[in-house]
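Read through the structures below before going on.
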Structure I
Amino acid sequence: MKDFTGKTAVITGGASGIGLALANAAADRQMNVVLADIQEDALNAAVEHFESRQTQVLGVVTDTSIKSSIENLYQEATAKFGNIHLLFNNAGVVNGGTPTPVWELPEQDWNWVMGVNFYGVLYGIQTFTPHMIAHGEEGHIVNTASIASFIPGSHPYGISKYSVIILSEALASDLERAKGKIGASVVCPGWVNTNIGDAERNRPDTLKSQANPGGSGLGIRELLAGSKSPEDLATHVFESVEQDCFYIFPHRGWDYLVTEHAEAMVKREGPYRFDIQAHIATRAEGKDI
């Protein structure tokens, strides 16, 4: 997809972080912007921001873990702007609190993280793809995964994000068979300077976890503060869409992790071990992580 002017982009998790940067990049290209987010105050502020930019914008409070909420997003977006051309299934959360063994992690944590990170992407695909194929115009779907997909012990976040990669591969294959004009990409960022570590602030009361009753975050704000900016990431993503790239790995400093993980699998040994402290030390070497 190369022609963005006058087209419409839908971005979940669009009120902050990567989603907001993608929305700004879409506005830079004279697109109509539809923002979906569960945090209403942040969503309202984002809408005001785009209105001040003279961007055609719509904000829709959306819980991506609920399919009917995604369906409402679709109805409102198409009612205002007609055809949707660019879909960013971007909303994501990570559970905080003390690290808990996978067999002890409460069901609420699984339901929340998988609900937003995996089912939110699936519901977006199920809801928007038939429309995007049917209208016959050029378009693209971008699903946000994470480099955490390849880091052992990053569950349930990493598990949900690895699922997004496999789902995206299936989507690309099915789109090719459908012979439409819709492309697909999966983006696997490394560390990005966002507030995702504080995602617990938006956990629904119905899914509060006894493992983290206070709703504490991950405490990674300082770590992420020195990482890639959401704006740089958004630029990389749009360039990749223009080039019809499927796999988007914006941080070359993590490439070795993907390679080593794959090598460990084909060696039939493992499980793969990852030294996070050694990786952090590579910042001193100027690597893109």
Structure II
Amino acid sequence: MAIIIDPISPVAFSVFGLDIRWYALAYIFAFVVGYFALRKLSRSEDSQVRLSKKQLDDLLTAIILGVILGGRLGYVLFYNLPFFLKHPLEIFAVWHGGMSFHGGLIGVIIATIIFAKKEKINALKILDVLSVIAPIGLFFGRIANFINMEVMGRPTDVPWAVIFNGGIPVPRHPSPLYEAATEGILLFIIMFCLYKFTSMRKYPGALAGTMGILYAVFRIFCEQFRAPDAQIGFLTSWGLTMGQLLSLIMFLIGISLLVNSVIKKRIKALRKEKA
């Protein structure tokens, strides 16, 4: 028997006639919590990159722009390009939904590289710290997806399947909650432990690569329960989704980054021994 849930309004509250949506609050919470987490990690004794308050503020601004611009453009290009070619003004209607994690990730990477180059800091070291914090944003985003009844799961008869009152009366996997648990909570715990209790933080790019690998694994797994995007469907006859394809590419890049960081560290250590 499915769990029947009354839909939650996508509008959290209104201020002077302006609707504040849960999706917007998810981004705000993610950026605020992420900022303080970044400040805490960058100022810890074992930090590999120390940032001043001004640098933190500048980096946060760059990340916000990277997430929003990259996430939106990623959705436009990867998930619904034909529609946006016909309705180009809809590209700016972000309140209608439509953000891509993979696009947002590309945006953050580009923003971080630009920031690091300007501040003369190793971009990989910054990305390593951000890889620990990123799951926080993923958690809030997936919870907002569930509230908005977005990216819901495939039909199922499992006891924890959900039906939203007034919607399609078909029990579905609560896939946004699966992703919140794996890509959010579990990934954060793993990344934090790797950062805090291993020497991986001393290998620039190793944590970022690991995060890419683990996220890809969790996303590919969760996509088994998530309904494919209606405008795309499955990419192959055996059920490959766009999210899985992008995550597979991310997995390969993550492995490359991890291996490259370890090799560079080993070479550097050997050079020191010979010197």
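All of the numbers you see were taken from the coordinates with simple rules; none came from a lab. In this text the structure is predicted, and so the values were computed from the model without any measurement. Cβ atoms are built from the backbone, for glycine too; each structure is taken alone.
Brief remarks on what is shown
- When FRET efficiency 1/(1 + (r/R0)^6) of positions 54 and 206 (r between Cβ atoms, R0 = 41 Å, to 0.05) is worked out for each of I, II, structure II gives the greatest result.
- Cα extents along the principal axes in Å from the coordinates reads 71, 49, 37; which among I, II: II
- Winner on mean count of other Cβ atoms within 10 Å over residues 134-141 once structures I, II are ranked, highest first: II
- Label whose coordinates, when helix-only ellipticity at 222 nm (-39500 (n - 2.57) for each DSSP H run of 4 or more, over all residues; to 500) is calculated, return -13000 (choices I, II): I
- Once distance in nm of label points 7 Å out along Cα→Cβ at positions 158 and 174 is computed for every structure in I, II, the highest value turns out to be that of I.
- A value of -0.43, -0.65 for log10 I(q)/I(0) by the Debye sum over Cα atoms at q = 0.11, 0.14 Å⁻¹, for residues 38-141 alone, calculated from one of I, II, originates in structure I.
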